[in-house]
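Please go over the structures that come below.
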Structure P
Amino acid sequence: MYKQKLEEAKKRRIEALQQADVEAYINGYDEKGVILLDRGQIVRGKEALREQMDNFITLLGSMHHVLETEAYWPDEEGVVTEKGRFSYSQSLDEQPFYTGVYIYVWKEQPNGEYLLLRELHIDD
């Protein structure tokens, strides 16, 4: 059951990037959500996440985003870790300009929805 809910959550994130909708994208994070950036920088909390993603989307505009899940590791406490490959391109028909591996840690909310608690992208 959690896999279907995670796929729905990822679909919402992908659609938000396609529409360059920062608020819809940020709504996919838990209140304690964190992005871990390549150089050790930590982006913590919704306001900091909003600023980070606003800069990213302002710079690049709407994007086509692909997430290919390789594995899930569920925890008994409503936490699921996911690993996979990602790519970003300007459109479906264009070559990706950013690819690599991602690790997401999802947390189940009281309403049964999963939101991102931790996010890490490692560039190719």
Structure Q
Amino acid sequence: MIVAAKTHAIEIGARASIVVLGHGGDLVAMVRMDGAWAGAFDLALGKARTSRAFQAPSSAFVHLIQLGQPLFSVNSVGGGQYVILQGGLPLVVNGVLHGALGVSGGTPDQDEAIANAAAALLQASNTKE
């Protein structure tokens, strides 16, 4: 999964940090690509934590954190561990949550594309014909 994410990042010209969390939230794998800015790891970890906790893409909540919206204060409630930006995906196989993936370092659309490329590999490897 990390290799697929890194490969896609290279293809689209992004330098990213990529984080994979297990079902319990433990750090299973991570990579910080050469040239990725230092803060990208923290954002990738936060995106993965968000996706794992809420079992949804981290981007699904962007509109809900705006001023006056229901999740406006979620980051302060979560102790700063959640990052609600594009690039986080839950890792679900056959309806079961197995962990989460977070990507940061490119543009929001690049982060999302990298995460989707890695998640697609997981889905393809678990598809039964």
Structure R
Amino acid sequence: PPREFNWVIGVFLVTFTLLLSFTGYLLPWDQLAMWAVTVGTNMARATPFLGNEGPFAEYVGVTPRYDARSLLIGGSLVGPPALLRFYVLHCIFIPLIAGALMIVHFWRIRKDGGISGPL
């Protein structure tokens, strides 16, 4: 089912748009951005299999030092390593991945015969 595949690609594109918004929020490097990223990365602690407070973390061997939050911010507190990581994610990695997904998305629309008409 090619149209379903294209729909999944579109969902990934929306997710990457939200990730761009989240990673760009730290770049002004002010108090509001620091607290927003602290709250956002604390949510990463509760991610299943990836965060040390999430379900099934003990089965995978995730520790507070090696979980999704410490990977995102580069330590235990939001600081210069977090700024560098979020800058690289925001300016290089996420746009490259989103651009590649957009190419696949538009190619699939064209290959599948375009949009079928009004919904």
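Structures compared: P, Q, R; top value of distance in nm of label points 7 Å out along Cα→Cβ at positions 6 and 110, i.e. the largest, recorded for P. Here the criterion is percent of Cα pairs over 18 Å apart, and among P, Q, R the highest value is seen for R.
Given -20000 as the derived value for helix-only ellipticity at 222 nm (-39500 (n - 2.57) for each DSSP H run of 4 or more, over all residues; to 500), which of the supplied structures P, Q, R does it correspond to? Working through the options, I get structure R.
Where a number appears in this text, it was derived from the coordinates with a stated rule and is not lab data. Owing to the predicted nature of the structure, the values given are computational and were not obtained by experimental measurement. Cβ atoms are built from the backbone, for glycine too; each structure is taken alone.
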